[in-house]
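There are structures below to look over.
None of the figures in this text is laboratory data; all of them are computed from the coordinates on show. Treat the numbers as computed from the prediction; the structure is a model and nothing was measured. Cβ atoms are built from the backbone, for glycine too; each structure is taken alone.
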Structure I
Amino acid sequence: MGKVKRPDKDRRDRVKQQPAAPVAETWIVSQARPLAELLCDAAGLELVHLEYLRERGGRVMRLSIDKPGGVTLEDCAAVSRELGDILDVHLPDVGRYHLEVSSPGPRRRISREADFERFRGHRAKIRTLNPINGQKNFSGVLEGLAAGSVTLNTGQTTVAIAIDAISKAYLTDA
């Protein structure tokens, strides 16, 4: 009868420690969004969208800002400078990333409940996380928001899409 070999309790001390995994993108967005919103509010701007993602050239934090009459290059540059400094102080351990600030443009992202009401009557494209009746991509006219669902008239039918089921939505020209 052989001996039962016990795991080496000190083995974990000898194993080379792996570098910490990158901080989750969703956590970074959840920390950066309130800081960006405060800065934008103070400057009379609206934070339309904020995302943090990996791209071929590295990580990118991308913001879209707007104001009545549209944003200027100076608005974007000021937000970029000030937000960069704020993020350096409040999120020092996120690693290297590029900060991009721009206007939303004609294909404006919509994500908040207020956006779906504000742009009622405008054409939009919506992509869902999971298929609804076998379909994930919808295009039509926004009819508003009721009981947590966005109503979209596709021209053939009216679809109610739960706001939590939307992965991406934006305004379109056609």
Structure II
Amino acid sequence: MSSGSKCMSSLYEVWLDQVRDALRSVNMQMEDWQPVFEFNFPAAHDAGDTPDEAAMKANKFWWYRQNQSLKTDCHRTPRCWLPKGHHGGCQPLYERGDYLKVEFPDDTTGIDEWMWLLVDHTDDAASLVYGTLDNEPLNNYAGKAGLGSQLAVSYDNIREHKKAADFKAVPPKS
């Protein structure tokens, strides 16, 4: 192992110890939860998450997976980590790079349009997801929305969630 990779490894271990401390502060023991529902800590580290951010993501992820396993997961908003029947707004687990199918109402025609949004970030307090429109709209939105538009969308308008890896390339027909 080179000295550069030893340094990177030790930096990761220090970061992971700080994540463990942050989790202990909210009574979530990594040693109890990680073997049951594996959270991708290396990806959180590589994405530049602080230890507190990674701990919060892991905490929400573990609650989401536990609620799913007990069949007590919320179905009002895709990937809400809170249990069904919770009070207040949903808090979904969306991350940068995820895709959301969003419903856009059309008051003129009465026919709603569903399009994909590439997630940049979320604001749980405002129940909004921010991202880039990944479809060319069929409806006319008076130039307010088009392929590549930066949008803020209410959690109430989200109909489906996918990770980028969920989209499989279709081989060309021969």
Structure III
Amino acid sequence: MNSVKFNKFLKANMNVIIPVILTGVVIFVGGFAEYLAEYKQPGANITKFGDALWWSVITITTVGYGDYTPITPVGRIIGTIVMFAGIGIAVTLVTVIAQSRVQRMQERLKSKTDAKAGVLAKEMKATIQDKVGGIEKLTKEEFDGLMIMMKSLRLTLLEGSKEVYKCPRCGQQLP
């Protein structure tokens, strides 16, 4: 039972989980690589693995306190890679969060407009059916009004079916 819930949670949040895991991997690998590049160098201040991990966390967040700094060219290259990875992961997370919020808002708006359109279409159908039932008693103006209502209902129903064939990104009609 719990594994089903866990799998459902993973599937629903995979677009956030992957960048978080990537962040952990970059921190660990970057810290380990920095430790290997710096720990034996004279004058280096990253001489313990814990210091290298701390440096990696600070670097990936682009805070860079300056308490630990690489002194070797290889260490600086590793630092650059860790910084760019941190920026890329942050941008990815912000994009994913913004995209999910936009999708939620679109779904809410669509459900509200679909419900209103459905109610209006049902009311219009009922009115048309009532008028068609007594078509022989309609005046010319009432008959013309009935024709206008039928055309309007048809357009409403056609527009609803066209929504299915629109591009979700730009809203353009698909063939």
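A value of 23, 10, 7 was derived for semi-axes √(5λ) of the Cα gyration tensor in Å, for residues 45-84 alone; which structure in I, II, III was it taken from? Checking each candidate, the match is II.
Computing distance in nm of label points 7 Å out along Cα→Cβ at positions 109 and 141 across structures I, II, III gives 2.8 for structure I. If volume of the Cα convex hull per residue in Å³ is calculated from each of I, II, III, which structure is the one that comes out at 188? The value was obtained from structure III.
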